[in-house]
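Alright, structures below, take your time with them.
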Structure P
């Protein structure tokens with residue numbers, strides 16, 4: 001070993017003994033990632049304790065780890081790549097949830113509310129941002145960004161409060177779908193503008209419109225061919241393996257994201273179309289549930305990257321505009337929703353509860369403005385402003401939704417202006433007879449026993465739904481006309497997609513105790529309040545299930561033997577007589 005090497009090692013040892021070696025140790029990307037993940041977990045736990053979305057924690061970590069904080073983020077390229085993949089997976093999952101049948105049945109109230117809120121926020125937000133001294137391009141970007149609400153956060157909060165199946169919950173989910181469609185169209189328009197603008201940054205508006213329509217028609221034709229003849233067979237083949245199904249979903253989303261960028265659209269638009277192309281397949285719930293964790297993990301890097309790149313030299317100048325725009329979002333957006341829903345015949349409480357769900361901006365808002373920066377349409381100050389508004393509105397609106405009932409009781413005397421004397425539409429909903437199609441029994445596991453049970457329940461007039469993760473079993477039973485879904489009964493995210501509100505019994509024919517334990521945990525996480533029956537093969541399995549709270553234990557072998565004994569005894573008695 002040379003003298004220079006020994007000297008360098010000695011110097012390194014001295015510096016480490018002086019507790020100055022942390023930045024040196026974190027020069028390796030692997031060590032840096034390990035530190036970031038650990039810090040995110042700890043800070044995220046604190047924010048969960050404060051009942052706040054963890055994405056706010058990630059932004060805080062990004063700020064603390066960035067140049068404005070401790071300067072721990074050095075692997076900018078690696079973090080940026082993971083951030084881009086995270087955004088692509090986010091848009092893929094959004095597209096995956098937009099089933100054509102669901103979009104077709106959004107309903108006039110959700111459509112009118114969604115479009116009304118979009119128009120109101122864009123017009124008034126644009127004027128407000130101009131009055132704050134911003135240029136018209138920045139004002140337009142920020143105004144559009146203010147229209148989007150976070151579907152992820154809203155659905156999570158409504159699910160935690162068991163309000164997802166309520167009237168205001170269903171309406172809110174409907175106009176959140178309208179917003180999701182709007183954000184994708186906005187991203188497509190911006191990416192098309194990038195493709196047709198000249199060297200001087202100018203673009204002919206007619207050319208933009210014609211180019212956008214042409215691209216949309218070409219994409220629609222391609223999607224029709226893929227969704228009609230190619231993708232159903234491909235995903236059915238992949239669904240034979242859980243690992244392959246997840247891999248195919250990620251690969252398809254990232255591939256179309258890359259293709260979308262190469263043909264003049266954005267990565268975000270390509271990823272959304274990839275998800276949308278699979279939304280009408282019977283595997284979308286299972287795929288969406290399995291991608292949720294991956295999406296949340298990768299988005300962590302997007303928000304860390306965002307926080308580390310915030311320009312604090314311009315952030316101070318955006319505090320007053322951010323306060324004004326946050327007030328506009330927290331008050332103005334709910335007011336327009338209440339006004340529209342009141343006019344359409346809903347009670348003030350329903351309008352108020354639904355209106356609170358738009359009192360925030362979304363992660364899409366930040367993604368949209370970041371696209372504008374990449375196109376050099378706006379500066380970093382626009383992103384700083386949007387991020388500040390996002391942090392303020394997401395933080396405050398979370399508490400507004402969590403404590404919506406006490407808040408409504410305090411404001412109720414002043415909300416009568418948003419209610420007709422006769423809220424006819426809500427009265428019609430209340431007076432509508434209950435549908436006989438409400439699911440009463442869910443059968444998980446469609447082997448010989450589960451499939452026969454599902455069939456017999458249907459013949460007896462009991463509304464039952466089957467669930468299985470075997471695509472061949474699902475396909476076979478669907479051909480017989482039985483109501484079945486493809487999905488994993490052990491996955492809490494998938495169980496939340498089932499209509500559990502009216503279900504009285506869940507019957508498990510899963511063979512293993514571990515599988516049944518996971519199912520019970522998933523049902524509890526999804527807020528299921530009915531009873532559970534389970535099929536067992538031995539007495540030990542039955543005792544474990546009884547101890548876990550299963551109301552009824554079914555043993556096919558014992559039951560069959562008991563039935564056979566009764567039948568034989570009856571025949572012998574008849575012969576003796």
Structure Q
């Protein structure tokens with residue numbers, strides 16, 4: 001058994017830095033490199049591509065990255081694991097094999113399939129799975145005839161099998177973002193699949209790495225503290241047999257790893273912190289302990305886990321109408337006033353009802369809405385968007401943007417041609433019993449032919465039906481009667497003075513993780529920054545309830561803002577359809593804090 005296993009990350013989404021894989025290989029010693037490419041929206045995009053050309057459906061960027069570094073992978077003895085296969089892992093693998101021909105390089109490639117349950121939907125529904133929407137309970141019958149893809153989130157089992165086969169590159173389809181990092185730990189240290197605490201710690205490490213440079217200073221609230229932005233360091237995790245791990249990055253790279261960058265990433269895209277569910281384990285984020293070791297090294301330990309459930313999450317995509325988006329630049333004096341006039345002119349002239357329509361004043365309030373500061377911008381990008389089931393209505397929208405340029409106020413510049421209607425694939429999250437899904441591991445030879453095949457059951461026999469526990473929480477459905485507490489001897493400060501924060505999407509829900517700068521500030525937050533308070537701040541943007549969870553161990557609060565992303569994913573008309581700007585909006589707000597809570601803050605002294 002190794003004393004430690006070093007796992008690097010080389011990508012947190014499709015479109016991330018194409019040089020990251022090479023830089024991780026060249027930057028220092030590693031045993032494994034994982035790359036996460038798949039969000040729910042990515043799967044929908046890949047499915048649309050595959051419907052146009054059955055040879056596609058995978059992340060083509062990954063092919064180019066692997067071909068670029070193939071000699072290094074062999075030389076360094078590093079195994080690369082990625083979910084870049086998307087809808088077509090075999091197609092992805094064969095393109096790499098084809099690209100290696102004649103180069104003198106050869107890689108042993110394994111693929112993980114079995115996540116695609118679309119062909120079995122009629123056999124599964126309704127006798128074996130009801131496929132209702134796991135977020136709002138809507139019946140599957142509503143979308144059954146429009147479904148275009150259905151992929152189950154597989155766990156570590158098939159990846160471990162591919163590691164046992166000594167593959168150099170493992171290409172998976174829809175596996176969980178964390179499993180590509182947990183599997184090497186289990187394989188190297190021989191952890192049992194029911195050693196819940198160790199698996200949960202591995203899951204936390206995977207969560208820290210799955211978003212790439214976000215845990216090494218990217219998107220960090222205190223971005224001014226990042227000493228270097230070039231050659232930005234991607235995460236490196238040193239994992240030990242007891243499952244504790246150290247978050248770091250290669251020496252000499254840009255970025256920053258501190259207890260605060262780690263805490264910020266831990267609260268990113270989190271739901272109920274005591275019930276972070278994966279196919280392999282349920283992790284309890286309220287048990288995480290962290291220790292800043294200095295110079296870009298943070299130790300994480302003490303994580304507790306519980307048995308996984310007998311179900312796999314399924315990401316479905318269904319055809320759901322059309323949308324289009326177009327824009328013009330409004331400039332010169334009174335730009336905002338002119339933009340508002342253009343807004344009225346455009347919709348009045350169009351004169352058609354749409355299921356959804358939106359106008360955004362980019363440069364003024366398109367992301368923070370009513371929370372934006374008053375300003376008089378010299379230019380505004382005026383962006384119109386619509387959604388409807390009728391394609392002809394979308395075409396009418398596209399045809400009517402350009403005419404306003406010559407028949408409205410002056411100072412308008414064209415930003416593009418006539419917008420094209422795009423078919424919408426909407427996300428439908430649901431569940432399927434594990435025993436109905438088997439993963440498949442296939443090994444390819446140098447000609448791309450399958451030479452080995454292994455079926456891996458998703459059900460391990462250690463699952464429990466009732467392993468999810470009730471968590472203490474606050475819920476606010478209506479903050480219309482919210483009254484600010486009458487505090488005395490206060491100072492008005494910005495949230496950014498007292499907190500770090502990060503936000504992200506969970507379907508049509510936004511999570512905002514708020515991390516206190518001091519223990520005293522955490523006491524204040526727990527008392528006064530309630531679910532009612534956040535609902536009141538984001539009133540209008542958040543159309544559903546707000547739920548608050550506490551994490552005393554991280555001195556953090558997690559807020560879930562339901563129905564805040566206009567449907568989320570591909571269906572949303574918002575410029576920020578993934579909730580990334582909600583945390584900065586909160587950090588820019590002011591709050592009255594009693595002086596006694598501010599004493600430990602540097603700005604106070």
Structure R
């Protein structure tokens with residue numbers, strides 16, 4: 001491989017957030033690797049999903065959400081995959097993207113976002129303040145195998161993964177388990193987050209382990225407000241889709257143009273709410289400081305009764321019922337009689353009259369005319385009505401900052417797999433398109449298919465970007481590191497002729513002998529950078545030659561002989 005190509009293909013194995021930002025094809029390569037994995041396909045045979053056969057994709061998706069909440073933990077441990085340096089990362093990628101562009105798009109390199117993150121000390125926010133200012137986390141996006149293997153890691157009882165891993169997991173699981181077509185799922189990456197928009201009913205957004213429907217998006221609850229942070233405050237840097245990708249910095253886009261335009265329209269609809277009493281109630285739920293300016297009115301045997309809005313929201317907080325929806329009357333029934341008064345409360349707007357105003361006037365608060373009408377209605381009661389209306393407009397209408405659409409759209413070469421296809425049919429199909437589809441080809445490297453892939457990217461990644469195994473063995477001699485590996489479990493987290501990287505072996509304390517050999521080779525290379533290191537795999541026997549000979553037993557049935565040279569290039573000897 002040429003150096004630039006080797007950088008991309010080795011990145012398909014380590015999958016750091018920075019690598020995905022520089023090589024956007026990698027995002028969908030991970031999705032395809034997860035789809036090829038047997039793990040998610042086994043979920044279809046679980047009782048919780050078997051009993052939903054024949055049900056709608058939406059119903060299955062809601063069950064999938066609960067399954068992921070139960071089985072996966074959101075992991076943001078900075079040291080899971082080790083640390084690296086800003087200067088080192090910028091130097092590595094300078095031939096692909098300028099340091100200034102990185103700083104303008106990545107929070108750890110200088111990006112602050114438009115509002116929410118501007119006043120946040122990013123390093124303190126992520127717990128990096130205890131390190132030198134050049135140190136940043138080497139966040140790696142996990143395959144489903146690495147996510148599932150967290151169960152083996154001390155301190156974890158379930159599987160786990162960070163936000164990009166969970167986003168990729170959701171796409172693969174929505175396709176396999178819920179039978180949602182890939183063309184209906186759009187991945188959206190921001191500098192600090194990763195989410196998916198699923199084109200189902202009014203739209204569904206994935207947010208880490210949870211799902212957010214259109215109704216939930218604007219209901220004003222704390223969970224929904226947190227789910228809004230990324231799209232409200234960050235630029236979307238990459239949109240990935242089965243047809244391709246679009247990147248905020250690159251002029252070329254491989255995504256189908258019509259598909260991207262469709263996403264923009266559907267997302268705009270999802271992020272906007274009709275200004276109605278339920279929407280207004282959600283605004284007050286989220287902006288409690290304004291509740292004191294409103295009151296509820298109800299009829300009691302032909303006579304009006306009034307209730308402070310903040311009192312009703314207090315009742316709602318501990319109830320299963322909600323203000324201004326179909327359960328509203330049940331919520332009112334829970335309110336104590338003494339909380340109602342028989343006179344209209346001064347200095348408060350009646351919500352029934354507000355609703356009448358919104359129905360009759362239909363004030364569009366993004367237009368000057370609509371805003372003026374609304375201001376006239378509320379000004380006698382609410383101080384600084386202009387600020388109130390700005391907050392209301394911002395709450396009701398969110399505009400996602402997607403990559404500009406004026407790109408050079410390359411001829412479409414989409415991945416076309418169907419929900420009716422079996423796992424074996426999908427793998428066979430992806431094999432047939434590898435030569436003409438870089439994303440599909442990269443997927444087999446992410447999948448770690450050592451039977452059909454060039455080994456050079458795997459070796460480069462293993463000996464250059466696995467800092468955890470170096471840190472864990474830094475107090476050991478080479479013989480002690482070998483003994484440490486020997487006492488580990490001998491089971492690989494990857495089936496067949498697929499291999500884990502050294503840091504996966506180190507983190508989960510398990511690995512096939514060939515995988516352990518690469519971990520030892522990584523340690524040797526860092527201790528003795530001037531030496532050649534040889535790895536010889538002869539079916540069940542693996543030998544590492546460096547300072548001495550170290551023997552391992554493998555169940556991978558792989559025959560391979562390679563030499564790692566001092567400049568980290570790899571020479572295949574077999």
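None of the figures in this text is laboratory data; all of them are computed from the coordinates on show. What you are looking at is a predicted structure, and each value in this text was computed from that prediction instead of being measured. Cβ atoms are built from the backbone, for glycine too; each structure is taken alone.
Points to keep in mind about this one:
- semi-axes √(5λ) of the Cα gyration tensor in Å, for residues 448-503 alone from the coordinates reads 52, 22, 12; which among P, Q, R: Q
- With distance in nm of label points 7 Å out along Cα→Cβ at positions 304 and 520 computed over the structures P, Q, R, the top value is the one for R, the highest of the group.
- Origin of the value -12000, where helix-only ellipticity at 222 nm (-39500 (n - 2.57) for each DSSP H run of 4 or more, over all residues; to 500) was derived from one of P, Q, R: R
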